[in-house]
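K.L.:
What follows is a set of structures for review.
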Structure P
Amino acid sequence: MDNKIKVVVVDDSLVFRNFLTNIINQDPRFEVIGTAINTTDARQKIPQLKPDVVTMDIEMPGMSGLDFLKEFLPKYPIPVILVSSLSLRVMDALAVGAIDYVQKPNLSIGSEKEMFPRQLISRLIVASKAKIQLPSATQASASPLADRMLQKSLIRQDMVIAIGASTGGTEATLAILKQFPANMPGIVITQHMPEGFTSMYAQRLNNQCKIEVREAKSGDKIQPGLALLAPGGMQTRVVKMGSGFAVSCTPGEKVSGHRPSVDVLFDSVATNVRDKAIGIILTGMGADGAAGLLRMRKNGAYTIGQDRDTCVVYGMPMEAHKIGAVCAQSPLLNIPQLVYRRLSGK
């Protein structure tokens, strides 16, 4: 029992608390050591129980899960998986340090109820190995170099920047994009996210960055000053369009266990963009993107991997580094500097 991953479940619904507890306890790797009916209850129980992971609803009576995380995580940096209805508040909770999110299923819909346990357990496994990154660790202001870049055109605006990320990647990608000036070359991003979530995430990025960010649609042209985010549930590729490039978004099968898959994006960039590309692989569990990034590097692209110390989960960048796919490893907030140097030919 001592080797089990200890979980506390926080939800105001008795039915859903019991539902979560039963799912988690059925997996021999986990043990629910306590439950809380609201954030007041959680504030008292979690420090005493000392769980490895917490699951938490966002919308609860009294103090919300979001406000609780803002107050709690700086004092008790315990990995939290959000189990909640889809809303912008989920994005806010990820921004203050929650590890990941699972959408609450409608228990009257059999397909949702059947899929949910696998989604929950996979995220709990990742969370148990994750490192909490509080907002201060990923907040960045524009660097002097970025300010200078705003005053002149980048030398290589004909290039394409491809970014891949998973767990912890929502805030890592934001930390990078916030440093980019409005005249960056076109960017394509694959972040492991479910359908319906990517449009809200793209909106959040767009509101906080100098470049335009939007959810990609098939046929969207890749152009300077624009970042396109792969839609959830779709495989997104970079394809040739005349003298430039566009994106193709299709349903397709899962690749490397994901849809959208970072490998799918990186493979298409390796094939079609070749040496006019920069590839960036960020925090995330597993190996999605490692093989694709290696193909990018072999075809002349410049490739960057986030380093261990700044990753929430040092999985995808580690696997890419192991196989020689990464030209340079870097702390998260230094990645834009490497990109600028490459674009300016230094």
Structure Q
Amino acid sequence: MPFWTDIIKRELDDKPIASHLYVTDQCNLDCHYCTEYDNSVPHPSLDDLKMWIEKIKNLGCIRIGLQGGEPLLHPDIVEVVRFCKKMDLKTSMSTNGFKLTRSLIAGLQEAGLDSLQLSVDRMTPIPSTRKSVKTIIPKIKMLKESNLRFNITGVLFKESLTEAQEVLDYGLSNDIPTHVRLIHSGPNGEYAVDRGERDALRKMIDFQIAEKKRGGRIHSTAHLLQYQKSLLNGGGQDWTCVAGYKYFFVSAKGEFWLCSMNHGPSPHIMDVTPELLRSYFHKKDCQDGCGVYCVVTESIANNSPLKYAAVEAWDLVQQKAGKAKRNLLGEPRALTEDPPQD
């Protein structure tokens, strides 16, 4: 059965569609805005992870996202991916890319990883974020030589804004799906870094909307781009959050969380029941201005699946038409090519 038919089924029934699993709390970086790492916590065992993954599958999920911390720090990460695929889960992973090697890329590919997200904020590193394109260009080139699908994603805040356009141009000019997204607040509603000027942030979102219509490989849905624009314009959002119901998180200790910013009562994942999941289908006090974009996207899709599908289908038509026109006219993919090597 094609995967998209499973997605349609999940949007119409009362089972969850996806889960994010923290395979470790540890990270090799210390980005100032990040609230999702703790190097004092040991990695969960492979046996525990397998048990939690099987539970996630049995609850009804068809997708799983592996994250941390830095998931590549887990010594058994390839086996974790392999087990996810054994459970017939569409499997993605988010990484800063620093730990990638040819052998690890080959292992992840052989294990069946469906997609890899490279979290890269700037072209060059600074104290607040060392996740830079220049630092991992050799890793990106190794990925391009493999058959592993990957994309580049960045976080927009004051100190990343100055080079965000360069990150986008680099990804698009090298035919890599790329996007940059507004930073979200921490669990307490506060921002760990300066968000940056609203007009500059809006300009970056508008560029991505226009570039997608032009045929560029902007790795974002039309709904999510418009949602971020609405946040910047001070507009409200009329949807019901599905965190804990259609989309939930599992910590590196096996705790069930509604999302990365709202942990809720945090029972152990092995104690979670379908009834508990269904009880979380309601508006949340924290959903206004939410920056947990995977949950936002699924909430909008689940609230109005037909409308969501129609908008995204039309956006895809415009993107393909824009790409065909660009190719016909011989226009470049983006403004810049590879940055100079030091």
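K.L.:
For distance in nm of label points 7 Å out along Cα→Cβ at positions 182 and 326, which of P, Q scores largest? Mind dumping the intermediate values first?
P.N.:
On the way: P: 3.4; Q: 2.5.
When distance in nm of label points 7 Å out along Cα→Cβ at positions 182 and 326 is computed for each of P, Q, structure P gives the biggest number.
K.L.:
Out of P, Q, which one gives -10500 for helix-only ellipticity at 222 nm (-39500 (n - 2.57) for each DSSP H run of 4 or more, over all residues; to 500) as computed from the coordinates? Let's see the in-between values first.
P.N.:
On the way: P: -10500; Q: -13500.
Structure P accounts for this read-out.
K.L.:
Same structure again: For the read-out mean count of other Cβ atoms within 10 Å over residues 70-77, a value of 21.1 was computed from one structure; give its label from P, Q.
P.N.:
Details: P: 15.6; Q: 21.1.
The correct label is Q.
K.L.:
A value of 0.00 was derived for FRET efficiency 1/(1 + (r/R0)^6) of positions 38 and 294 (r between Cβ atoms, R0 = 25 Å, to 0.05); which structure in P, Q was it taken from?
P.N.:
Working: P: 0.00; Q: 0.70.
Derived from P, not from the others.
K.L.:
Let me ask something else about it. Quick check for you: by distance in nm of label points 7 Å out along Cα→Cβ at positions 6 and 86, which of P, Q is greatest?
P.N.:
Details: P: 3.6; Q: 1.7.
That would be structure P.
K.L.:
Next question. In terms of Kirkwood radius over Cα pairs in Å, for residues 94-189 alone, which of structures P, Q is highest? The partial results should precede the final answer.
P.N.:
Working: P: 16.4; Q: 13.8.
Structure P comes out on top.
K.L.:
Next question. Here relative contact order in percent (Cα under 8 Å, 6 or more apart) was calculated and came to 12; which of the structures P, Q was it taken from? Intermediate values should be presented prior to the final figure.
P.N.:
Numbers: P: 12; Q: 17.
The read-out comes from structure P.
K.L.:
Have a look at P, Q and say which one yields 2.0 for distance in nm of label points 7 Å out along Cα→Cβ at positions 230 and 246, as calculated.
P.N.:
Values: P: 2.0; Q: 1.4.
For distance in nm of label points 7 Å out along Cα→Cβ at positions 230 and 246, the value 2.0 is produced by structure P.
Every number here is computed from the coordinates shown, using simple stated rules; none is lab data. None of the values given here were measured: they were computed from a predicted structure. Cβ atoms are built from the backbone, for glycine too; each structure is taken alone.
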